[in-house]
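A.B. asks: Presented below are the structures under discussion, each in the form of structure tokens.
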Structure P
Amino acid sequence: MRKIHVIGIGAGDPEQLTLQAVRAMRDTEVFFLVGKGEEKDDLVALRRGMLAAHRPDGAYRVVEARDPERDRGAEGARYPGAVDAWRARRAEIFARLIGDELGPDGTGAFLVWGDPALYDSTIAVLEEVLGRGGAAFDYDVVPGVSSVSSLAARHRIGLNRVARPFQVTTGRRLADEGFPEGVDDVVVMLDARQAFLRFVDDGNDGDGLGLHIYWGAYLGTPDEILVSGPLSEAAPRIQRLRAEARARKGWIMDTYLLRRSIADTGAPGDG
């Protein structure tokens, strides 16, 4: 039976590959690279660089495919349907790649940025392919260093504080719903809206407790940008750097932690 490795490759630094990831890469005959257009050719180049470093024998094939476009204008109740439709089109591409490019006992792999279990659709899409009853295969998942972990490491901070939870959410939800209730540390991903700007006016989220931001873009790559500081001071700089980087490269991948002061809440601190 065909075998698929779903390999987490970290946020961009080739040295973040785990030994398990390298072993899976060396077991792979065909690597499927699903790209998002010319503006992200450098992401394909990073993947190819990892392959060249850990598979110098060249005993593999690389098959590239174009990621289907998603309706990014869908809002509210239309949003889940738009995501489902995009995943369905992705499933068609994955099924074709696996069926056409792998022999009955071949081994293929998808190289996934960060960790396949955190804000990535590869696992769900493969399950949809299997559910359709098309090409038969088995698959495993190799965890990777997520952008969240990389962000915290690059800023030399912990994500949680003593006896306090943290939450990972999207820019869309932060923009629509505001700062989560009962949480003082919020990691935000997929934020094309720059939702942090809604909290800039007085440097807090409306209850008098100051917000600090730890922001990073292109984490683990030569283009990495890091900014941290009180939100009211850092936000204009982040907004400028983000616009400049996007104009220069044509795309941006960033994430950030918003941290609310708990000094005046009577809650346990970070000791």
Structure Q
Amino acid sequence: MAPKQHPLRDAHTDRTAADDAPVTAQTEAPAYKLAFADKDFMCRDELRPVRLQLELLKPEMLLDEYGVQSTIVLFGGARIPEPAKKETARTETLAELSKFYDEAREFARLMTLKSNESGGREDVVVTGGGPGVMEAGNRGAVDAGGVSIGLNIVLPFEQAPNEYVTPDLCFNFHYFAIRKMHFLMRAKAICVFPGGFGTMDELFEALTLIQTGRMARVPFLLFGRAFWERIINWEALAEAGTISADDLDLFRFVETAQEAVEIIEAWGDKPARSEIPGR
């Protein structure tokens, strides 16, 4: 996007000028630094509201400039290997779950083929940008010759986005909460593959938004019924009354990429709930 024309000096010009200022006791003092170019100042506790705003704004602006209108969200475990490397899995269960790497890759490929028809504006695959199922999602988009989004986050250990994320659509976050907002703000469907704490955190937060009517009903697909029913006793929640039996209809189990695509294509528009059953 071309910069706007105006008669005033822009921030880039003044930042460059400030960097070239004569070296004196005054210009070397922290107080003299331009506020928006002062990293130490920007990291102060008092600036947290500004940092939250920037993390919301930067990806939003760049996705808008790229033309992304809707996304297909893929959540899933970082530890699930591709089938060709399943012997490296830490447990036998992870090795068995490697089949979902291929399903995630194929699902992303099929959805990206559809996305390509809109010029990469609709149905763009978005993942957390990491390894495992996330890598499979971004890789499937590459298989289809399309783009995909990666929403990475800084972790205490060294890590980098997977190599299949479209570089111009690869974002890095400090705040988990803002990252979650970007996952859902354009979501046309939410697809959850087997995973651990992070996957379940994202699953339940998104499901709660739909349950409480804060988000429109979109296809919410759990890949691998056997895994999810072993990990979570959904029926027990309904029987206990902590959720309504109607809440069990907010998601569906699927096993294959093709099954998921067919549900999404046949979904149509479903408005947000106007009331919560059982309350």
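A.B. asks: When FRET efficiency 1/(1 + (r/R0)^6) of positions 85 and 117 (r between Cβ atoms, R0 = 35 Å, to 0.05) is computed for each of P, Q, which one produces 0.60? Can you show the working numbers first?
C.D. replies: Details: P: 0.95; Q: 0.60.
So the calculation was done on Q.
A.B. asks: FRET efficiency 1/(1 + (r/R0)^6) of positions 157 and 221 (r between Cβ atoms, R0 = 25 Å, to 0.05) was computed and gave 0.80; which structure, P, Q, did it come from?
C.D. replies: Numbers: P: 0.80; Q: 0.25.
Label of the source structure: P.
A.B. asks: Of the structures labelled P, Q, which one yields 3.5 when distance in nm of label points 7 Å out along Cα→Cβ at positions 5 and 141 is computed from its coordinates?
C.D. replies: Values: P: 1.7; Q: 3.5.
Comparing all candidates, it corresponds to Q.
A.B. asks: Given a computed value of 2, 9, 18, 23, 22, 16, 8, 2, 0 for P(r) over Cα pairs in 5 Å bins from 0, in percent, for residues 93-236 alone, which structure among P, Q does it belong to?
C.D. replies: Working: P: 2, 8, 14, 17, 16, 11, 9, 8, 7, 4, 2, 1, 0; Q: 2, 9, 18, 23, 22, 16, 8, 2, 0.
Attributed to the structure labelled Q.
A.B. asks: May I pose another question? Given that relative contact order in percent (Cα under 8 Å, 6 or more apart), derived from a single structure, equals 17, which label among P, Q identifies that structure?
C.D. replies: Details: P: 22; Q: 17.
Answer by label: Q.
A.B. asks: Right, here's the next one. Going by mean projected area of the Cα convex hull in nm², which of structures P, Q comes out largest?
C.D. replies: Working: P: 15.5; Q: 19.5.
Biggest value here belongs to Q.
A.B. asks: Taking FRET efficiency 1/(1 + (r/R0)^6) of positions 69 and 149 (r between Cβ atoms, R0 = 25 Å, to 0.05) as the criterion, which structure among P, Q has the greatest value?
C.D. replies: On the way: P: 0.25; Q: 1.00.
With respect to FRET efficiency 1/(1 + (r/R0)^6) of positions 69 and 149 (r between Cβ atoms, R0 = 25 Å, to 0.05), the highest-scoring structure among P, Q is Q.
A.B. asks: Could you tell me which structure in P, Q was used to calculate FRET efficiency 1/(1 + (r/R0)^6) of positions 125 and 165 (r between Cβ atoms, R0 = 25 Å, to 0.05) as 1.00?
C.D. replies: Values: P: 0.25; Q: 1.00.
The correct label is Q.
Values in this text are rule-based calculations from the coordinates and carry no lab data. No experiment lies behind these values; they were computed from the predicted model shown. Cβ atoms are built from the backbone, for glycine too; each structure is taken alone.
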